[in-house]
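Structures given as structure tokens follow.
Derivation of every value follows stated rules applied to the coordinates shown; laboratory data play no part. Values in this document were obtained by computation on a predicted structure and should not be read as measured data. Cβ atoms are built from the backbone, for glycine too; each structure is taken alone.
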Structure I
Amino acid sequence: MHPRLLPALAASAALVLLCGTTACAGRPSAAPVEAPPAVADDAHGAVPGAEEVAEPQLGLTAVAASGAVHHLDLLDETVTGLGTVGRPSAISTDGRYVFVRTPAGVEVVDSGRWTWDHVDHVHHYRAAPRLLGAVAGGGDAAVATTNLSTSGGTGIFFAGSGEAVLLDTEALSRGELDERFRLRTTPHAGLVVPVGSYALVTQARDGVASSVVGRAADGSPTGTEEPCVAASGTIATRVGAVVGCRDGALLARVEDDRLRVERIPYPDGTTAAPATSFAGREGRPTVAGLAGAEGTDGVWLLDTRERSWRLLPSPEPLVAVSAVDDRDEHVLALSARGRLLVLDGSPGADGAVLARTDVLAGRSLAAGATPVLVVDAQRAYLGAPVEGRVHEIDVADDARVARTFDQLGDLALVAGTGR
């Protein structure tokens, strides 16, 4: 599993907003109320030309090996062609936009479906999907997003050239690729992590990320710098943005209009390898990551609300994990054989296997292709590129395969959208 431009293992989790003193009509959310920094937005995620709808417009946006982009509507199972990008090598999403690594750089697809989370309720929108063009850069790319599909920023770091780019997400909602800043740093496998109106940008020593530096929206330094040796992996949670480090993780958020960064170290005496990528359900505080690259050292669970880590044992070699973070604290794990496992991630449960599927992605793994795991509250979606199928799995019903989609053709990469 490649640690850069995270391969849609997660539908990236969200940094969420509070309504503040503004009254908002909408449907209640099952998520408990947190208190992340408020962001003023009287439109509640709406943009001109978008239609507010009563339910989430959940879908899967798939990119074929040829670059053809299709969108599968999970409500009515229709498939719509969106156009063509370059030959894809990796993919990530914020729940609306799909960022595809191609020879042109990072090409951006607007799925036209998104959810605006106000913590105690949500708004759902749909608009015409479209291809937005490419952000050019040299070498491999890492993308870091929030779930604020009409405000904030999206970070892209190009390892080969050392270019750090922060895109204006509000401009993306208008169909524009507007770079808030583009900085040239030492080439390395780095990150640009958006945090409210700020961003964290990795700095390198001897070709390896060694710290993160706070930047304002115009790229100017904020005066914030935190050590983060071998920085790798980032995800946005309900509490703040996470950056993985060799000795733990950094949690970044905005308080009183200031960038705040705190450290969550691994437990004392830890010998397990650090997590180099994270995945979890959209908008929840707990995320999961494999301890090391081999998938046998365990599964790290990071609770950003409690600022704590727990290590679950690996029941068998694993290639991907994701925290569902539901009432029963399920964790999903893809085994090296191609089975999806449902693990008990609750305290004291020691990661017991609660259910497992048959082999669903064995051919893909044998061929070196990375299956894609997308997690919702009740269902998970496993995309097996060599098999040419996406399986919908009911996590709570003994990992039952509820539906199988094979109408996406020669799929290579899949992202969950509308979340």
Structure II
Amino acid sequence: MMGRGRRVVNYPTHLTSASSDSESRSHVQPGVVLLVATLDTKGHELAFVRDVVRGQGLQTLVVDAGSLGPPALTPEITRTQVFQAAGTTLEAVQARQDRGLAVTDAARGVAALVRSLAREQPIAGILGLGGSAGTEIATAAMRELPFGVPKVMVSTLASGQTRPYVGGSDIMMVNPVADLAGLNRLTRTALTNAALSLVGMIRLPRPAHEAEAETVERPVVAATMFGVTTPCVDRARLVLESEGAEVLVFHATGVGGQAMEGLVRDGQVAAVLDLTTTELADELVGGVLSAGPDRLEAAGRHGVPQVVSLGALDMVNFGPRATVPERFAARRFHQHNPSVTLMRTTPAENEALGRRIANSLGRARGPVVLLIPRGGVSALDAPGQPFYDPDADDALFSTLMAELASSPHVRLELRDEHLNDPSFARAAARALMEILPLRKGL
């Protein structure tokens, strides 16, 4: 949906194709390939990519996200339309002479236009190119498209930290090696490879076994897992698969939670088995594996059935020990490996986590089951293990029970087992089957 106060821009709906009259249009896949760049600085490079894509018989639509000099290529969607979609004008952006704000507005505008375009016609794929500005803009648009739509970003940032751009999406980033400043033997090769990879994803037939698998009607269940909750999630997964579900397991490392939430928002998930909510602790305390403030929200907003538990809420994640902020120096730590330092959550933090979870689940529009494992929430939270702390766990459990005791939307199930006990895993699978029937043959 467009944001409040944001104007919907009517962009051209005609599509440009390189197919000649002698070419068989039956070979052209339905949908348009979006090409995004700042055409004042990357126009010649994008024109090269456009010609490669057109040469393979695909339709293209060029989006200009530039704001300074004149475009080196005539786009189908102009920068004027991009900034109108962002709730401003090109003239206002140019008058500010602030490149950072111009990039922010361009990213917002292109994302809004792509959302609108995707509602009106099929998107076959999207390719962007650029440096830091072009990457910020084009990937914002890519993240608006659902999983499975081919997304290729040619970026000079591709060999570094890409999480801010990729997030939980399926963007493929290509490092051009040389800067995208003119066409030469390096950039031509990199751009050709990127363009043809996108064309291949769009045009080449799927393997027979994959095509057959997609015709099988199986409800999709999204599950969350961490190393310290693997025994539980693996057992529950096997039970659900034996009942005819297809279980997608997401590693709860921040990006995993974002990816799962995105699939739920896209309507690709029938139910959620969210047994590992550890990312909420990183978001609250300041660890490195936060999935952002929207974690544990999508299923509730969209009425998707969910079974939730408290896996690995005993810990906050950091990198090597030397990277842990000084303010935590007196806390309890466990060195998982040289690159991963875990910190035990406190009773106060667990109380706050209980309120946060209760708030999210209490607003859910679909059925919710919350399983509380009184025996411990991770492999490290058990008698004799480094994070065993009954007081901290009790702060979490008692807060949840108090906050959700009268909730008509949440079924609380208090269990004596440890989360990784086989009986707890079976109970989780059974709870999901009760709110989402998974009988073979149905």
Structure III
Amino acid sequence: MALNDRHIPHDKSLDNSLALMQEGYLFISNRIEKYQSDLFEARLLGKRAICMGGEEAVKLFYDPEKIKRNGAVPKRIQKTLFGEKAIQTLDGNTHLHRKQLFLKLMDEKEENRLGKLTLDEWQSSVTEWEDADHIILFDEAKKVLCRVACQWAGVPIDESDVKERAEDFYLMVDAFGAVGPRHWKGRRARQRTEEWVKGIIEEVRAGNRTSLEGSVLHEVAFYKQPEGQLLDQQIAAVELINFLRPIVAISTFITFSALAIHENPGCKEKLQSGEDQYQDWFVNEVRRFYPFGPFLGGKVREDFRWKDADFKEGMLVLLDMYGTNHDERLWDKPNDFLPERFKEWNGSLFSFIPQGGGDKEKTHRCPGEGITVEVMKASLDFLINKISFDVPEQNLTYSLVRMPTLPESGFIIENVRIQS
């Protein structure tokens, strides 16, 4: 039986794939507004899909009895962003068992350690900036966070390789919303990175390379699945990359943080006051306001009905992340940058979803969200209190069509001075 035409809008197009590429982050929210409905049916790559947004939709999407991830992540995204047979493609006990590996290695102690490593690495990198004509913050952030991620995880990397490895980590991210050259660059980047990391894991398992017990490298290399066997070397490499790649991807949030300070100068004074609470508000507002992940995909586990819609087994379901973070029912003046809004935020796991929703212990919500926050706070401390710089005229606009997106210039700074 088809969806109930009397209640559920159907987007009038033979296929919405082109429209999605042309509208990017706004594809779902444009239609939610047009139809005045939290959900609608579309066709993507010839298949029926339900697109939805809002807090209630997030709750539904993160109900494992209703929506599953297995089979929902297209191969083109597995071959670039996540890796094949990665944790993001798992469900049930297998997912929860492997999720514990990530949660154990990303606890509060490790979040704080990563924050300290990040600040130290920024300060070590800045000495060569003073003589440079200008610096592109985004490019520097990728290199800084690549060093930080590898040091934290216990993954050996030569300094001469940092720039190339950092770029490959980001190319995997950059490919998820791309077709053509960007997509193929991401595929090649993943192939290079998996071969590099797989070689390291092979050496560790053979005893030819030392790994510190408790380190990410060691724990992933010797992680045992519920049945008791080690992960295949290829899958182990995929999961080790899933610790490293997201840290390098925080360079996007750092660049948007600098843009937020530049465009909202009153925030700088408040950040310099040293109030931890305001810093937390600011970081969360950067993550809410600026575009990061556009949407998430799942598949209907079994037939059910919700809001007059028949969700049929195997149907694709897309959850609007960007639109939910800008939903005027959840956020007053959602298109204004207002860190103080988080003073009154109720802490809902389903309204603020820059890195997914739900309980990270039980669902697919990103286990590294706390790491993102601490790395961003350390980077803010560096930008606000450790250096001063000028922001020259440049193109700081960003496109909501391009997925993922970034300020066009990468945020150029010049006349960098170390503050005493």
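Quick check for you: by relative contact order in percent (Cα under 8 Å, 6 or more apart), which of I, II, III is greatest? Can you show the working numbers first?
Details: I: 16; II: 11; III: 26.
Biggest value here belongs to III.
Quick check on the output: -14000 is helix-only ellipticity at 222 nm (-39500 (n - 2.57) for each DSSP H run of 4 or more, over all residues; to 500), derived from one of I, II, III. Which one produced it? Don't skip to the answer; put the middle values down first.
Working: I: -500; II: -12000; III: -14000.
Value -14000 for helix-only ellipticity at 222 nm (-39500 (n - 2.57) for each DSSP H run of 4 or more, over all residues; to 500) corresponds to III out of I, II, III.
So if we calculate mean count of other Cβ atoms within 10 Å over residues 81-88 for every structure here (I, II, III), which label has the highest result? Walk me through the intermediate numbers first.
Values: I: 16.9; II: 22.8; III: 19.4.
With respect to mean count of other Cβ atoms within 10 Å over residues 81-88, the highest-scoring structure among I, II, III is II.
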Using Rg/Rh (Cα atoms, Kirkwood Rh), for residues 273-400 alone as the calculated read-out, with 0.94 as its value, let me know the right label among I, II, III.
I
Of the structures labelled I, II, III, one was used to calculate Rg and Dmax of the Cα atoms in Å, for residues 241-312 alone, giving 18.7, 54. Name it.
III
